[in-house]
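No lab work stands behind these numbers, since they all come straight from the coordinates. Because the structure is predicted, anything quoted here is derived from the model rather than measured. Cβ atoms are built from the backbone, for glycine too; each structure is taken alone.
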Structure I
């Protein structure tokens, strides 16, 4: 009899990580696997039947941008819940996205389905109550950061740790990048505005001003801007009307950019770990909608760092710029430090090597897939 998996991946990074696990899982399990749920195009390529395409319709940052989508999100929630109960899966495979998965996990557990939480929310790791709440929706927890593991040990929570799959992903993706997209006499800088429309709208004007400022200070620069899909490529290119800026917008992930870049300015997210494993020095930026930012301050939300490389080592190794700090002058200043063989660049490269070592060895995805096959 075929095994059935219901997947919940509500972010581009979850879609990527889910696709890698599914691909390896199919190599291990001889019998057919039927997979359905909420994910994106990468999981669809691996044979997942999409109930909702989370990449095209559900990607947003913060509650302010979610307000206008509430009726649509409620409708999607009821569809997903109904499909889950009808599907009767052998396993519910949840990846990150706590806004969705902490809810769907409760439904699944009440219905008696096995649940795995892969990439449990790292932002909750310092709060014992929130950390323990993950266990209430998960039969199996698979954290990917060593600092999360220490929390689970401290709170006596069961977990299964294999390392971070980003090392496998970057190794494969970089090896596949054979296209030379940067002119030989140019120094490439990658600008990553994020995968969501509101991120791109928030950052592209600032990035363009930064590019112009950098060109005034250095010659022979070339800018590479990754787009997560064709729709985002068109949006990014709509901002790039200045013919004096030498650039290329690439699709298919950030790896083409990191393969060629001397440095990068990157919106906070999985791309910062991809840059770290690719050994590309970076400046990390994050801009929330003003209501979301002040709501966070009002609620007293505090995190020691928001850039993933800093979180991995639990110390500041890459610059983090938030809200008004994200301006052309500051971005130019930080980027120029990383173009030459400066002490800042050399120290950051050493720290990025430590990040990669901390994330684990090659083979993590295969080990996770093997573990899931044993659960099935």
Structure II
């Protein structure tokens, strides 16, 4: 963001002169909302079940987060503090506030009011961000930190905010060079050692792909192929020009399989074919598995979304392929099993594509760690 950008006060609220002034303005807004609710004959509930800190260095990410928080007011009423960092400026820290009140029940019988604060940081304020945020937190409520973009390991502001946090939420769909940055997230997870939970919105997007891959091998006659996997291909979507390369979902899928099946690296991740990756992994018996992560243009998909998977395996004299492909409608996928090249089973099923508000809403319901996700990250660290 350029220096001197004016904050949209219609979106974020009026500027306040410090924490005390900000709290007074919140009190004034609550009273005004209560009076309005009484005139309408509707009760007004002020509710907060958590503190949510959102860190963004791009205004579009900050606005997206703010809209998501507003949509979650009924399910997760919170005090939300959006930290928007403008490193190009040379001013102090500005604070903007905005109160949101919506009708979450269809008949309009009840209003829920929650609080949203903007802390806009100009210039290099690494040593001041946490001290600006701490007085704004509601005591005795859990603290979630939603870090948009790639977390900067070693950054003072990141470390200070992390020490306040019960759960860190990231989205590797936004990461640059995920083959390098996902291992950074793995190191953050290892350093947490139970002090806070960690989750990735991109991991949640992977859930239906992990479920169908697991379902293949729940069939007793196909289970034998699980120990005989020889190849894995994972496709992910890119834009028409192939410029935006975000293979995080695909890499997490590979890491998940490797962690579940005890695969170990033979080669590090190597670039292949315009943003793709080609490398080898070893099964527990030492046999070689070739892994290919391929970028593909697919209409209707977001950059980085998985477009398909293909698992090749042998057992005795049979060759099997377990294939999942998105249909022309991105909200459906077709799973197929081929034995010796002949289709033996096929099914088309819905493929959930949750919006970011649904993803963050699910993660705000959980405080603990996801051990399966952490194991997938650890497997990727070995590959990197």
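With distance in nm of label points 7 Å out along Cα→Cβ at positions 27 and 323 as the yardstick, tell me which of I, II scores highest.
II
Compute mean count of other Cβ atoms within 10 Å over residues 179-186 for each of I, II and report the one that scores greatest.
Once mean count of other Cβ atoms within 10 Å over residues 179-186 is worked out for each structure, II has the highest.
For which of the structures I, II does the calculation of helix-only ellipticity at 222 nm (-39500 (n - 2.57) for each DSSP H run of 4 or more, over all residues; to 500) return -15000?
Label of the originating structure: I.
When mean count of other Cβ atoms within 10 Å over residues 139-146 is computed for each of I, II, which one produces 20.9?
I
Taking 24, 33, 19, 16, 7 as the value of P(r) over Cα pairs in 10 Å bins from 0, in percent, for residues 83-130 alone derived from one of the structures shown (I, II), identify that structure.
Checking each candidate, the match is II.
Computing log10 I(q)/I(0) by the Debye sum over Cα atoms at q = 0.07, 0.12, 0.15 Å⁻¹ gives -0.38, -0.96, -1.29 for which of I, II?
II
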